[in-house]
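FYI, it's all coordinate maths here, none of it is from the lab. What you see is a predicted model, and the numbers here were worked out from it, not measured in a lab. Cβ atoms are built from the backbone, for glycine too; each structure is taken alone.
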Structure 1
Amino acid sequence: MAAAPFSLPLAASRTLWQRAFSFPVLLALTLGASVFVFDSGSIADPDIWWHLRNAEIVVQTHSVVHRDLYSFTASGARWINEAWLGELAYYFAWRWFGIRGIYLVMLAEVELILLGVFALACIESRNVKAAFCASWLAAWLATVSFGPRTLLAGWMCLLAELFIFALFKRGRDLGWLLPPLFVLWANLHGSWLIGMVLFAIFFASGLVEGVWGRLQATRWTPPQFRKLALVGSLSVAGLFLNPYTWHLVFYPFNFAFQQRLNINHVDEWMSLDFHGVRGKILFGMLAATIVLALVRKRRWQLHELGFTLLGFYAAVTYSRFLFLAAIVVTPMLAKELDFLAPYRPEIDKIGLNAALTIAIVLGCVLRFPRPQYLWRDTVRNYPVKALSYLQQFHPQGRVFNDCLWGGYLIWNARHLPVFIDSRIDIFEYSGVFADYLDAMGGKNTLEILDKYNIRYVLYSRASPVAYLLMHNPGWKIDYQDGTAILLERRTAR
């Protein structure tokens, strides 16, 4: 028998004032405000700048970028921009509101995801307090992806998929939304593959029926089976509705199995550090889920176990997927926390809630970062001060640059083709990324600069590369500041 949909126990006789300042609304507002506590207010992401350039080209030419246009090392090479649609929101926000626009898009996406996780946890646990406690822990994990990232659009799609699953299990069939969701998702971000894995787990869990200790499964009815098989097939077909056709669909597999240097040398693809705060919180969530499941003896649905195992495994293997764990594990943890006293509208203190709500709103307004604060990390970590010199100097020759600075140069120094940027895939294919890693680590640095006929090096002053060239008589300093240094070969090759 399908479970009844969850609704907060707000009596129809309650006034608008009582509803607006109820305890559940206060909890949701508190969770949303926690973003301002956890967020550093930084938009210094190395990818955002080339995302803006790609989106600008789409708007101006009405065509996506198919080949590399920004570097001299991979110029003209085929390239799949698997997040082309997700870039547009940031581009228009930048055009209309500048740096604050980029922050607003990021903030809106993060808030929608966290509040959506809270709502999903309420549906699953039927306990708003349990949902809040689990969601607050999830907010800590989500900080791994706080920033102007197209990945956030993918997590929004993932959350929508989980809502569809939750309602489907409760007898409300919105499965027809899945095919258009996957069409949108495939054009927003490559994380659609995770959505397909979750769909496969959800579908497979209903192919069997039985009870195995504290694990149970209910077989799909024939109409449910036919519906899921149909929407699953249409969803797979919908993936090919994109400007890159089958190339985009197969790109996530290419990334997983052929881009080993990319995965092994980018921080967010490293395994989770359990000595850090996020690692300890994830371990706490895992331990709490296991202990409470043993003590409370609640039976788990087969798909719940599959989702939870996938979430924990992904987060432990790659720290990037801590946000994934936050989304899929939180509703299950909230279920185990449903022993917390339920919300009772009749004892709600509306006046106190209103005062706290006003205080939280005022705090968020005062905490909202100003433009100079948003620029803080970018000025500190990117060649912002060197930009005016580069625009006047116009280097006559090839420039070897920091990988993380490539996107900034692509957007701000358009006359300057880059050696490399954070689109690592296109440079790994041609061996450029391997050479970059060697040069950056001091292995055959001079030989690699000769190989690519490099005349200038734009790098961090504190880097081994800069130190080596500063003490090499064949190179001279053209410019330096507290962040960057531009070195020139004394005798042009």
Structure 2
Amino acid sequence: MQTPDFIAISPIIMLAGTAAAVMLLIALRRNHGATAALTTTGLAASLAVLLIAARVAPRQVTPLFTIDPFAIFFTGLILGATIVSVLLAYGYMERLSGLQEEFYLLLVVAALGSVVLVASRHFASFFLGLEILSVSLYALVAYTRSRVFSIEAGIKYLVLAAVSSAFMLYGTALIYADQGSLDFVRIAELIQKFHGNDLSMTLLAGTGLVIVAVGFKLAVVPFHMWTPDIYQGAPAPVTGFVASVSKGAMAALLVRLFAPIDLHHCAAMFGIFAGFAVASMLAGNLLALMQANVKRMLAYSSIAHMGYLLVAFLVGGRFAVSAVAFYITAYCIGILGCFGVISLLSDKDRDADSMEDFRGLFFTRPWLAAVFTAMLFSLAGIPMTAGFIAKFYVAAAGIKDALWLLVIVLVLTSGVGLFYYLRVIIIMYERKPAGAPAPLSLHVPDAPGNIALAFLLICLLWLGIVPPAFLLLSA
């Protein structure tokens, strides 16, 4: 490796160094505030170093990594979302009893795995990043171990993620047995050369198993059953992290792995992803209608959003990459904001996840009600928000490529989604009956969490009002 190679992967090196520094601080002196501050500083330094790495991009670093504008953009998105997650988690963790510092270590390690994923161009680095991310998430999901639902969610995620990893490893083994290579580009070129036809059954079976593993991590139908239980049981800041950073990394990997293939000439593969998209849009929105728990509603909503994302992915080409980048950014802002509000409202005993927890919120916490309203509007696709531009962009991409069935399902299911988002918004602006007990203990929201929400709100409105600026960055 030469000096430019080290510069290219400097954000990864900085993240690993941050994890080591946080670990040493915890070993030497336990202090929640100091640990959170060091974590935020290390993540910010990694984000700053990313600007230096961008100067040598595009560059292939060993056969494992490609540092190009695509990887730079998604690395920045992951680091930014992780910083926001740390700020949102600070007050939440402050209210909990027990060990708090290890939470930030696990968060940094999970971010490290996500960054490795988005820069991968080889199945070895894919597996390495996936396992670094997954092992950290096992512990994060079950971090509030005094709560029964949290332990249950951690066990479920552990078992199902292990099954997913088994699919991926077996699929990778079959691909290697057939091709003698684990390089994404070489395998994509082979599939593209034969247009998905005349390929060996070993390669097709291996590719199918890898698609199953990716489908699980994206939580698309029919690999979605873990999502509502994990979203409900995990601590609210962790749920926001899983819904944004984890899915953002997997969406980037999906594009990296399959975008070089012209799916329109691979009928079987195109049909598989189109089926995932339609099933996710329909099932996600219809099941969300039936939920009385806000975290479960957002879980099913996220399944639908991954279906919308697949519509953009199926367009193919450079337009698809830009559409996916914009959509996942708008989605991350909206979903992080929603779980951020939940985090700030939660107390030490439980999360604010029932509908009654939000009744009359505008009259007790107008700022949080306003932010939550804006985030739900964005997820619903209301104009003047990032979510509207994202859905419009995805629909335009689908129309451009004549994917009429997918576009029609997208439009119709977005209308269905509007109902359950508005249900929460209406509850927030209803007055509570006289004498009704407060569902949660009222506490003063912490300053870091409010700063994070303000930043997300600004990004939400900026992308909704001035989208061309973003499109130039992601093009």
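Figures for the structure shown
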quantity	calculated
Among 1, 2, structure where mean count of other Cβ atoms within 10 Å over residues 245-252 as derived comes to 25.4	2
Winner on distance in nm of label points 7 Å out along Cα→Cβ at positions 21 and 413 once structures 1, 2 are ranked, highest first	1
Read-out helix-only ellipticity at 222 nm (-39500 (n - 2.57) for each DSSP H run of 4 or more, over all residues; to 500), computed value -19000, structure in 1, 2	1
Test item: FRET efficiency 1/(1 + (r/R0)^6) of positions 309 and 357 (r between Cβ atoms, R0 = 41 Å, to 0.05) calculated as 0.90, pick one of 1, 2	2
Read-out relative contact order in percent (Cα under 8 Å, 6 or more apart), computed value 15, structure in 1, 2	2
Mean count of other Cβ atoms within 10 Å over residues 77-84 derived as 20.1 - corresponding label from 1, 2	1
Label whose coordinates, when mean projected area of the Cα convex hull in nm² is calculated, return 20.9 (choices 1, 2)	2
For FRET efficiency 1/(1 + (r/R0)^6) of positions 301 and 421 (r between Cβ atoms, R0 = 25 Å, to 0.05) computed as 1.00, the structure of 1, 2 it came from	2
Volume of the Cα convex hull per residue in Å³, for residues 173-324 alone from the coordinates reads 105; which among 1, 2	2
Winner on mean projected area of the Cα convex hull in nm², for residues 213-292 alone once structures 1, 2 are ranked, highest first	1
